[in-house]
1. For the read-out FRET efficiency 1/(1 + (r/R0)^6) of positions 39 and 127 (r between Cβ atoms, R0 = 25 Å, to 0.05), a value of 0.70 was computed from one structure; give its label from P, Q.
2. So helix-only ellipticity at 222 nm (-39500 (n - 2.57) for each DSSP H run of 4 or more, over all residues; to 500), computed for just one structure, reads 0; which one of P, Q is that?
3. For distance in nm of label points 7 Å out along Cα→Cβ at positions 143 and 215, find whichever of P, Q sits highest and give me its label.
4. When volume of the Cα convex hull per residue in Å³, for residues 71-222 alone is calculated for each of the structures P, Q, which structure yields the highest value?
5. Where is mean count of other Cβ atoms within 10 Å over residues 15-22 largest, in which of P, Q?
6. Computing P(r) over Cα pairs in 5 Å bins from 0, in percent, for residues 87-158 alone gives 4, 18, 29, 29, 16, 3 for which of P, Q?
7. When mean count of other Cβ atoms within 10 Å over residues 79-86 is calculated, the result is 23.4; to which of the structures P, Q does this value belong?
8. Identify which of structures P, Q gives the largest calculated value of relative contact order in percent (Cα under 8 Å, 6 or more apart).
Structure P
Amino acid sequence: MEIYITGAHGQVGRELARQARAGGHRVHALGRQDLDLRALTEDPFTSTNRAVILNAAAYTDVDGAEDPAHAEEVWQVNAEAPGALAQLAQRRGWSFIHLSTDYVHGGRTGPEVHRIPEGPIEPADRPINAYGRSKLAGEEAVMQAGGVVVRTSWVHSGPHQPGRDFVVTMLQLAQRGVDPKVVADQWGLPTYAADLAGGLLQLAERLAADGPQGDIVHAAGSGEPVSWYHFARAVFAAGGQDPDRVSPIPTAEY
């Protein structure tokens with residue numbers, strides 16, 4: 001199978017490229033320097049073979065997305081580019097997989113929102129921030145072009161991978177003797193990047209065999225939803241630190 005991976009230097013993109021190569025697939029790993037999603041003016045894909053595009057690229061700084069100075073870039077990368085890439089895939093007869101987020105459900109809170117549904121997936125409902133709104137617009141554009149949307153949540157790679165994530169941040173705070181105050185009224189399913197990448201590749205292999213088909217898939221870590229506070233306590237405990245050093249606070253006090 002031939003695969004194009006956008007966002008190849010992010011948490012999920014790195015794992016996708018690593019696992020795809022290990023599985024014997026032909027991989028084109030595209031980072032920001034290879035493909036600028038803010039200025040997507042022509043078809044960047046060169047293969048004449050049938051391929052699958054996995055879009056793991058995104059503007060993911062949720063707080064930064066609220067800054068009006070970043071508004072144009074957020075919309076270009078999260079809303080416009082996924083639709084444009086999906087249209088390119090559609091014209092070529094390729095399958096397109098777009099990685100999205102639970103932030104499209106930003107209007108509701110509580111653990112019940114984040115349990116993996118057993119029946120049909122409900123539509124997203126009124127995201128409450130710029131990041132969620134941009135990702136929802138990207139989902140809609142991808143679906144219109146026959147792509148597959150995969151919603152996930154709270155992706156982490158841990159201390160053995162480049163970059164920082166929630167797990168690494170909590171471990172560093174623990175080691176520095178900092179007792180953090182962590183939000184206790186936002187809920188989600190922590191998702192290990194390597195597990196998510198494996199699931200995305202299985203989906204890509206199915207689509208490569210069956211052909212393009214639009215759909216929405218939820219792919220997140222198993223178990224019951226947790227708050228950021230509970231997640232932080234688990235990280236402290238796994239790192240050999242006292243989880244009672246972590247204190248809960250509401251989002252309003254963050």
Structure Q
Amino acid sequence: GLKYLGLWYNAFTGKIPSSIGLMKNLEHLYFDYNILSGTLPSELGQLSKIDLFDAEHNFLTGSIPSELGLLQSVRAISLNNNDLTGSIPSSIFGGESLIRVWLQYNSFTGSVPSEIGLMSAATESIQLQHNSFTSTIPSELGKFSTAVDLWLGYNSFTGQIPSEIGMMKSLVITDFRFNQLTGTIPTELGLTKNNLFLLLDVNNLTGTLPSELGLMKNMTYLLTHRNDLTGTVPFNGPICNLLYDHKL
């Protein structure tokens with residue numbers, strides 16, 4: 001049976017048919033960059049062999065069906081740049097093979113489930129920016145030591161930045177900007193030494209700028225503007241190497 005169905009970059013319209021669930025041998029399914037509308041059919045959960053599901057850049061509406069959590073073999077789910085709403089069902093993070101979740105540029109609300117920590121220990125990318133999440137940031141993200149990017153900006157996340165983020169030692173891009181985060185910048189962020197982009201701007205962060213951020217020797221962008229940070233600018237110590245190149 002058919003294993004690879006690629007329909008991307010066309011002008012297909014209408015809904016994703018529920019009969020898609022009958023294609024039991026599918027491993028790769030690409031609907032991206034079309035004009036598809038309507039809701040995601042729950043029958044997608046019947047594609048037990050699916051490895052990659054991509055429906056980004058369409059006009060899909062409604063919520064993510066919890067049945068997507070039945071896809072235990074899926075490694076990547078890309079639903080970004082649609083008009084999806086509602087909360088994210090915790091079930092979709094249950095697949096131990098899941099290494100990439102792209103849900104950015106939708107209108108998701110509520111919390112990011114703590115079950116996100118059930119994703120594969122080899123997780124590479126989590127993109128949730130430009131939604132309407134209102135919860136705290138789950139500390140379970142700290143288990144993903146292989147993740148290279150974490151995008152949480154342009155939401156309404158509250159509470160503190162979890163110190164566990166410092167355990168994500170492969171991060172290259174860390175985006176917390178344009179939220180409602182409070183508390184101090186955790187010193188543990190300095191452990192993400194490969195970071196090129198640390199985006200903390202437009203929040204309600206307080207306290208001083210930790211000198212430990214100077215451990216990020218490859219830093220290209222450090223943005224902290226429009227917060228409530230205090231103290232002196234640390235021109236002495238490890239962070240001084242960054243300050244000469246960045247506008248804080």
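Bear in mind that the values in this text are calculations on the coordinates, not laboratory data. Only a predicted model underlies this, so the values are computations on that prediction, with no experimental measurement involved. Cβ atoms are built from the backbone, for glycine too; each structure is taken alone.
1. Working through the options, I get structure Q.
2. Going through each structure in turn, the value belongs to Q.
3. Q
4. With respect to volume of the Cα convex hull per residue in Å³, for residues 71-222 alone, the highest-scoring structure among P, Q is P.
5. Between P, Q, the highest calculated value is found for P.
6. Q
7. Value 23.4 for mean count of other Cβ atoms within 10 Å over residues 79-86 corresponds to P out of P, Q.
8. Sorting by relative contact order in percent (Cα under 8 Å, 6 or more apart) in descending order puts P first.
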